[in-house]
1. Of the structures P, Q, report the one carrying the highest value of distance in nm of label points 7 Å out along Cα→Cβ at positions 173 and 189.
2. So if we calculate FRET efficiency 1/(1 + (r/R0)^6) of positions 101 and 277 (r between Cβ atoms, R0 = 25 Å, to 0.05) for every structure here (P, Q), which label has the highest result?
3. Looking just at distance in nm of label points 7 Å out along Cα→Cβ at positions 141 and 317, which of the labels P, Q belongs to the structure with the highest value?
4. Tell me which of P, Q gives 46, 45, 23 when you compute Cα extents along the principal axes in Å, for residues 205-340 alone.
Structure P
Amino acid sequence: MNEPAGKVIKAAQGARPATVRWVGGVGGHLEIVDQRRLPTEMVILKLQTPTEVWEAIKTLAVRGAPAIGVTAAFGMVLAARTVSPASQAAVLIDVLKEQGAYLKSSRPTAVNLEWAVDQMIRLAITERAIGVRQLQARLLAEAQAILEEDLRMCMAIGINGAHFIKEGGGVLTHCNAGALATSDHGTALSIIYEAHRQKVPFRVFADETRPLLQGSRLTAWELAMSGVDVTVICDNLAGLGMRQKKVDVVIVGADRIARNGDTANKIGTYSVAQLARAHGIPFVVAAPSTTFDLTLASGEGIPIEERNAEEITEGFGKRTAPVGIQAYNPAFDVTPAELITAIVTERGVISPVTEANLLAMVDRGPLPYHTSNV
């Protein structure tokens, strides 16, 4: 396991802290839960430079599309404060563009990272007349607003999607799309939390989600902490669980959704969607509208991150494959819209999942994600 990016400022078991939070004013710092250490250690990292933010995103200390976007927004605040208040606004904007490109290079698939970085640059360009000192404060306020908006969207997703969970039913999740992947509550898990709040009896099956086990390490951890009935299964058990009628619905998150509804999510999602189709089980995607990328006609244009072979051959520091063997390790795959029963957003439910229905949802108001280039 890589060493933590930033400084460890707290390591304690107990109640789950905020996944991402800013402490102090413009001169403050960013705190994140180091998700590489869960479920056995609770470690909080203190991040004070854009480089530390890049490392935290790249090494999965923070992960999940919405949480990455929020973290990147605060990373831009850290970049802005490297500029002297006596400087011209043009200098700050140049720094933001340079550091924004750097932050975007950490992980390519989740659109929220790109959106958050571009939003911070747009704001600086639009309000450049107020001067650097005030721009730095304004950028911090914007990053906080992005975090708070993500929280509101997640809560709304839960309310809009809770009806997919039936009394006595079984829910299969893949990867982690919970509080750890967002500012709080989550996307797919927000639906689970809301059904739990409504006292609907049901069981969650969290598959391991290889190779980094986000399901068994993260989803199972946070659901258990919240009192939700959760059982960990190996990834290969999903089909049998459906055949045995233990699973009634599959609910997953998303990292990028194309205009036609094709959806990128953690590797293995496509296989689960095919299994759900074969067994006549609803396959539901839960995602905020910031995850829509209307610049892409279909999932064919979604960039797919490929990660180090060692995550497969030496998972968690233990070699499980021959030395020198090749490994193929894409972090995501794309599920075609035709396999998706519904996309649950903060604005409502898209079903059936078609480009026309997705765009109709967008037409209810401007998206947080802007397609214009900086």
Structure Q
Amino acid sequence: MKTARWLFRLPFRTTLCACIFSFALSSSAQIASTHKTQNVIVVMMDGMRWQEVFGGADLNLIKTLGPEWLGHPDEMAADAEKQFWRATPSERRRILMPFLWNVVAAQGQVFGNRNLGSDSHVINGLNFSYPGYAETLTGIADPRVHSNDNVPNPNQTVFGWLNSDPEFTGKVAAFGAWETFNGIFDKEHCGFVVNAGYDPLTAISETPEIKLLNDLKSESARLWDDEPFDSLPFHTALEYVKVRKPRVLFIGLGETDDWAHAKSYPQYLTSAHLNDHFIGELWQLVQSMPEYQNKTTLIILPDHGRGEREEWTTHGEKVPASRETWMAFLGPDTAPLGERSHAPAVTESQVAATIAALLGKDYHAAVPKSGAAIADVLGK
């Protein structure tokens, strides 16, 4: 459940045009000939703050008690402190997100630690979910996207753009906890599988595992009316990977944002830890499959940040710190530079072009309003 629902001369010219055309062709050919990535997986953790990603649990926030309706908030705070508090930021972040720090940071790149001079942010100025996802997936901060309403995205996502390429047609899929992903990806017109919210997965033959997941979506108690707990969309996506082996995959996880809005820091930390486990499980699966092994890039990031101190529960235009994000990349084209320091700033508007460039495609040339691909991630 997101913020809005809780209270988006002619000879010269001829020669010049020919040179530009030739350069464009050679650039595209160079991308296609040098990239190693054949598949891209994007996982987004809704509203996950950079502060916890880089510093682990905040002791002051652990000690703030969550809502009474969750039951025994004092015991939950004590349990969270025992599980996630350690003496140093390095220890705390590794206990919170072990896959991110033991695997992704060791073999890839992580941006967004402002304490080390690395900045990652959204540019849409609204700092909430739909505008954040739309910016990330289209590369454009469009002022027409200004709410969290479940309406069709006015811009095609890079996923739709890739699906229109014969090389990727039918090999693109998106899964998400939040039902509004149906609008963000424009499910009705995009031409690829989008499975969001409590919708059953019917795009492939029903295996016993998919039947169980569909039943659970239908029969489980619902805390939020527009999204189930993250385990359901995650495992649905995992089963789809086993059956269809998509080349471009999106998974949107939502509980970190939900529990933050509910003012439960222990549940927020637990969800972040579980999301990290999910991503590690997904990476282990794809590295065991010949279609993916050593030719897949994984991208992890949020859609927006959150406020500081007592404003950690919220975000939006009136909370400037919530423009601050982070992003992580792991794959065969990304040099293992680890946790970035004193690096050029990156923005979520660059992610769409980066996804395409990793696959040898020039989205930024096709959609000039989008951000340019992140060169460091491409090994340039």
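Bear in mind these aren't lab numbers, they're just calculated from the coordinates by the rules spelled out. Owing to the predicted nature of the structure, the values given are computational and were not obtained by experimental measurement. Cβ atoms are built from the backbone, for glycine too; each structure is taken alone.
1. Looking at the calculated values, the largest one is Q.
2. Q
3. P
4. Value 46, 45, 23 for Cα extents along the principal axes in Å, for residues 205-340 alone corresponds to Q out of P, Q.
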